[in-house]
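Laboratory data are not the source of any read-out in this text; all were calculated from the coordinates shown. Fair warning: this is a prediction, and the values are worked out from it, not measured in the lab. Cβ atoms are built from the backbone, for glycine too; each structure is taken alone.
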Structure P
Amino acid sequence: MYHLKLLPLVLLFSIVPAMVMAAPLKLAFPEHYAPLVWTENGKMKGAAIDLLNIIFRNKLDVETQYNGYPWSRAQINVEKGIADAFVTTPTPERLTYTTCSTEPVFDIDIVIYTYLNHPRRDEILAVSTPRDLLKFILVDYRGNGWLKSRLPDARVVWTDTLEQTYKLLANKRADIIVRDTVNFDYHARDHRYTDRIEKTSVVVDTINIHLCINKTSEYTSILPDFDRVVRELRKEGVIESIVKDYTHPSIALN
């Protein structure tokens, strides 16, 4: 009889973990950062989504919810706990309110782009450090953490979308875009902009993109398993294959 009285308590504690994780893992993304992620007909698509579906749904059995926002708002949502996580570069500011994976989801070179026949092309090709970029006018999209953390005093023409940055550079409204190669290769895959924008061989940085989870979210507990699965998928060539699906053929460096 004593054991029967304890049975309801045993059942209660046995279901608590499932109740704790009953809400899906909410991830906030930029609306327009193809090919890694973008919104189409109300749904999130892209290389990051394909990879995260494999990790969370197939490997870890974690239910997810993906939402796209203007990138600045997406970051605010994670900071305030409206969303659990984002996939991005762990800047000092972002690390104040998130805990990030040890393993990067993607690692991507950041290179310089300029418009064709730029009169200061030789100076641009001689850039060796991010600080050298202060000599030029840059164009970038609002919310870019790399530019804000590395060059807060740079002269920047800000836009709302990535597509707008390429249009402004092609029309000679700025000197330089500092951008990852994956993004440009995707936008140039049908030869858009390649007749007006030069992808230089100047690599100014390599960024590591991680899963970063709000410190107050109970989903921080999944990070060790997340890291393990990422290592396995990288070793199997899955991550490289996903990126190639969106960027092949890549644009050669000049």
Structure Q
Amino acid sequence: MQPSDRISIIKNTLYSEKKVTIAEMAAKLNVTYPTIRKDFHQILLSDNSIKKIHGGLCVESEEDSLDLYSKRLVKHEKEKEQIAAKALSYITEKCTVLLDSSSTTFVLAKAMVKLDFRFTVITNGISTARLLSKNDKITVIVLPGILHNNSNTIIDEFNFNFSNKFNLDIFIFSATGLTLNGGFSEYNLQEVSHKANNIQKAKKSIALIDSSKFGQSSSANFASLDDVDILITDNKISPETKSIYSRRIEIL
């Protein structure tokens, strides 16, 4: 049995039973404990609605998911508002903007919904789409796929084909971390591939990164500093850090 087949069985069991253990899945699939541990590790990397527990995995409850997203929204809230204020000037009449599902772009959406001209937003963020739909002048397109409740995100492989149909003026995104050599990184491997594709597709790519994420890295890199046109951050970034990074990318 291929690893992908085992992972599919594990996830189906997990979503049905809400919890699985290494012992029961090793017995069910007739493989060793180390093999199941590797499968569990891949599942944790690709699906952040699943949590590690002692000896196994479990699915977060809806209450946990909502609480996690709420915590992301208020974390570094002032810094995100500073970033959003700078980014808003790039939204122009009749433009087509792709927004990721990050909490930082949601803060930007709270400013965008007040704009008094027509433009189009494509997003895989449910809360972002709902918010922007309150303005009749904004055409909101939601990417198809599977809803990940705790990140408020829709992710699936056919997002590639769908988003590639549009002429994207701007792709605005955030990341889990940013380093000078590694570039932008994310913990969700499915989002990594989508963000890399969207950066190449859009005429302009803008990264919204608060100062706490500089020097941090996550599971996988999806773009270098040279791949992205503009980096917007908050006022807490140190002059030294800004000077170093500005040699590679325009920083606002």
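Miscellaneous remarks
- Computed -10000 for helix-only ellipticity at 222 nm (-39500 (n - 2.57) for each DSSP H run of 4 or more, over all residues; to 500) - originating structure among P, Q: P
- For 17.5, 54 (Rg and Dmax of the Cα atoms in Å, for residues 51-98 alone, calculated) the corresponding structure among P, Q: Q
- Looking across P, Q, the calculation of distance in nm of label points 7 Å out along Cα→Cβ at positions 131 and 163 that yields 3.9 traces back to P.
- Answer label among P, Q for the case where relative contact order in percent (Cα under 8 Å, 6 or more apart), calculated from the coordinates, equals 27: P
- Look at distance in nm of label points 7 Å out along Cα→Cβ at positions 59 and 235 for each of P, Q: the largest one is in Q.
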